[in-house]
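Derivation of every value follows stated rules applied to the coordinates shown; laboratory data play no part. Quick caveat: nothing in here was measured; it's all calculated off a predicted structure. Cβ atoms are built from the backbone, for glycine too; each structure is taken alone.
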Structure I
Amino acid sequence: MLQTMQNLYRRWWLKKHPINDDLWLPLTTMPILRGLNTEELERLKELAAWFLHTKAISPVQGIEFSDPMRVVLAIQAVLPILNLGFDAYDDWQEIIIYPSQFVSKTHKRDHYGFVHEGEQVLAGQARSDGPVLLSWHDVMEAPWQDGFNVVIHELAHKLDMRNGFPNGNPPLHYGMNQNHWQAAFSHAFIDLQQKARNGEYSAVDLYAATDAAECFAVCSEMFFEDPHTLNDSYPAVYQQLKLFYRQDPIRRLPRVGYGFADTVIH
């Protein structure tokens with residue numbers, strides 16, 4: 001009953017508060033949206049509107065955040081949940097936007113038990129205690145089908161966190177096989193680690209060799225940005241992500257290298 005009431009309220013709210021077409025339509029030229037049909041774009045629009053309604057977006061360090069900027073962020077954020085639904089992000093509430101890459105403090109415990117503090121310069125961070133942190137410069141650079149997307153990367157971490165600490169094993173849908181998931185990602189991760197150790201070329205960003213959580217997040221952003229290359233490199237991973245995200249970007253996106261339309265964002 002409660003779920004029904006929530007759905008009715010959501011439908012009512014979306015009908016009353018759609019994203020204006022003058023704002024929406026120019027942004028649908030993002031390369032990573034190529035091939036989405038009219039129904040999918042309409043569903044994406046509703047997801048983006050609800051995302052902006054339910055998530056607090058907090059600009060810091062003096063950045064002025066306009067409505068077009070908000071929609072650019074929301075479009076990329078909800079593309080992974082296009083076929084997963086509104087509730088896939090319901091366990092976190094805030095995105096903090098920095099003008100550019102930012103410094104984050106790190107705490108690492110060594111094998112003696114001592115904690116070492118340090119700093120990292122980051123384009124994005126999904127924090128286990130709640131918010132997602134993003135560099136606006138990198139958000140702007142993200143949707144161009146170049147294989148890299150900081151928004152999708154960090155929100156993949158959030159999906160991974162739905163069953164606890166990120167470890168590359170997000171909650172799988174009914175009918176998915178945990179053994180198949182583990183086999184696909186373990187093979188890719190071991191191969192990426194070997195390439196990283198040996199200084200070998202990899203078509204998949206070797207940041208994926210950091211740990212299992214980063215392997216899932218890097219492969220997720222490639223799934224939406226450069227699916228052909230991901231499938232060429234690790235077809236079993238592509239198939240598992242196809243089942244997980246309930247999308248098949250290969251069917252709608254060209255291989256990287258095609259000309260892209262320009263999107264102007266103010």
Structure II
Amino acid sequence: MSSSALVTERPAAYTRQSAGTPVADGLAVLGRHLQRIKAAPGVLILTQTMPINMLLFFGYVFGSALAMPGQEYRAFLVPGLLAATAANGIMTGMFQSAQDCHRGVMDRFRALPMSRAAVPFGQTAADLLTSAAGMVPLILVGLAVGWRIDGGPAAALGAFALLLLFRFATSWVGCWLGLLIRNEEAAGQLGAATFILPLLSNAYIPTGNLPGWLRTLAEWNPISAVAAVARDLFGNAAPAADAAWPVAHPVAGTLLWSAALLAVAVPLSVRRYARGGE
């Protein structure tokens with residue numbers, strides 16, 4: 001048999017030209033990640049219950065120590081916790097992609113005739129869906145402890161949309177980091193270190209009384225713009241006029257931060273996935 005016949009009869013799994021579209025392949029990977037979460041929900045439960053524990057602890061312990069009354073602080077805290085939850089996409093995205101690399105799942109995906117963008121897209125899309133569902137318990141507990149949505153339905157929907165957009169962007173950042181690290185244990189340790197990011201923002205405390213250099217650092221943290229836009233659109237607090245530009249203009253700041261993260265992380269993730277362990 002001629003060599004050309006052998007090439008013609010090669011299995012489709014080895015034919016790159018037979019790869020599907022990024023959307024179709026990405027939906028298949030999305031289904032795989034949803035099944036994975038269903039089979040092992042431990043990480044999801046941990047990441048979704050942590051903000052509730054922090055709300056109860058910070059709201060009732062730190063709330064009494066701040067200048068604002070306890071109930072007012074809890075109304076300030078809930079949007080900040082929603083922003084911190086959106087930023088946690090870095091931790092979950094990094095751990096999931098590093099785990100798949102460490103266990104050889106990514107290598108098996110690369111052997112299939114599928115789009116190179118499908119695997120990171122499927123992972124980040126699954127994270128977006130689970131994050132949207134995971135915000136519901138935090139919102140319900142927030143309402144139970146005194147938080148209220150006073151900005152109107154349209155503004156509230158806009159706040160949720162911007163929170164999910166930022167979560168999608170941070171999930172892509174985490175996906176790229178996990179593909180870069182390729183080690184499950186290292187990703188877990190580095191993911192725990194991302195806990196400090198919301199602490200260096202206005203998610204938990206107002207930045208007005210911070211020292212000048214620390215206030216500048218906190219207000220240029222992308223999480224600060226997301227927390228500010230949530231408070232503004234939920235009708236909880238208006239951004240300070242003398243704050244840094246992303247916080248003083250939180251809608252534009254959140255959109256620009258999210259677009260910048262996506263513009264950097266998406267091509268880096270796809271390129272790193274295509275390269276594998278090189």
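So the values come out like this:
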quantity: Comparison of I, II by distance in nm of label points 7 Å out along Cα→Cβ at positions 125 and 157 - largest value held by; calculated: II
quantity: Parent structure of the calculated result 152, given that volume of the Cα convex hull per residue in Å³ is the read-out and I, II the choices; calculated: I
quantity: Structure from which 18 was derived, relative contact order in percent (Cα under 8 Å, 6 or more apart), options I, II; calculated: I
quantity: Structure responsible for -13500, with helix-only ellipticity at 222 nm (-39500 (n - 2.57) for each DSSP H run of 4 or more, over all residues; to 500) calculated and labels I, II on offer; calculated: I
quantity: Value 1.7, calculated as distance in nm of label points 7 Å out along Cα→Cβ at positions 149 and 173, assigned to which of I, II; calculated: I
quantity: Among I, II, structure where distance in nm of label points 7 Å out along Cα→Cβ at positions 77 and 197 as derived comes to 4.0; calculated: I
quantity: When Rg/Rh (Cα atoms, Kirkwood Rh), for residues 93-164 alone is computed for each of I, II, the largest belongs to; calculated: II
